[in-house]
1. I have 31 for relative contact order in percent (Cα under 8 Å, 6 or more apart), calculated from one of the structures I, II. Which structure is it?
2. Have a look at I, II and say which one yields -0.74, -1.22 for log10 I(q)/I(0) by the Debye sum over Cα atoms at q = 0.15, 0.22 Å⁻¹, as calculated.
3. Where is FRET efficiency 1/(1 + (r/R0)^6) of positions 15 and 39 (r between Cβ atoms, R0 = 25 Å, to 0.05) largest, in which of I, II?
4. State the single structure among I, II that was used to calculate helix-only ellipticity at 222 nm (-39500 (n - 2.57) for each DSSP H run of 4 or more, over all residues; to 500), giving -19000.
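What follows draws every value from the coordinates through simple rules; no lab data is involved. In this text the structure is predicted, and so the values were computed from the model without any measurement. Cβ atoms are built from the backbone, for glycine too; each structure is taken alone.
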Structure I
C-alpha cells in the first residue's frame, strides 16, 4: 500500500480496536474486566449491551486489532505474525473461559432461585 493509505488503514484498525476495548471496559466495569467472576464478584446479569451485542468477545477482538494496527503502522510483517499468535492464544483461552463463565452464572442463577423457595 502507498504510505498515506497504509497509515490511514493502520489508524482505523488501531482506533477500532481501542474503541472495542474501551467500550468493553465501560460495559463490564473494573471487576468485570479483570476476571472478577473468577473470584465471585458477579454482575447482576451477564452484560449484553454494546459491544457485547455485536461481538461475543469484543475485548479480545479489539486487542488483536490493536496488534494488527500497530504492525501496519510500523510496517513490520513479524507484527502480523505476533497478531496471529495473540489471536490463537485468545482462541485457546476462550475454550476455557466461556464454559467457566457460563457455569458461574448458571450456578448463581440456580442458587438465587433456590433461595426464593
Structure II
C-alpha cells in the first residue's frame, strides 16, 4: 500500500491506477528510482499533468534507468534542435515514444 500511496502523492494517479501500478512495480522498495525519473522529467519542463499522463500510459517508465534510457533519447531530440517544450509536447501526445529503444528513436529522427 505504501507504493500506491506514493504514486498517488508523487504522480497524481488515482487510487485504481496507483494500485495496478504498484502491483507492476512490486518488489521495488526504494523511491529513489522513481524520484530520479520525476526529477529528470521536471528538468525537461514536464508539468504534473504531463508526468501523470506518461506514468498512466507507461507505468514501467518508473523503473527505467534514466542515464541508459531517457537521457540519451532526450539528448538525441535536443541534438536535432527539438526544443524542450516540443519534447514535452511530443512525449505528452505520444507516451509510447518512451518505450522505443534509443537506437530506433535516433534512426527515426535522422530519417
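1. On the way: I: 31; II: 24.
Label of the originating structure: I.
2. Comparing all candidates, it corresponds to I.
3. Looking at the calculated values, the largest one is II.
4. Values: I: -27000; II: -19000.
Answer by label: II.
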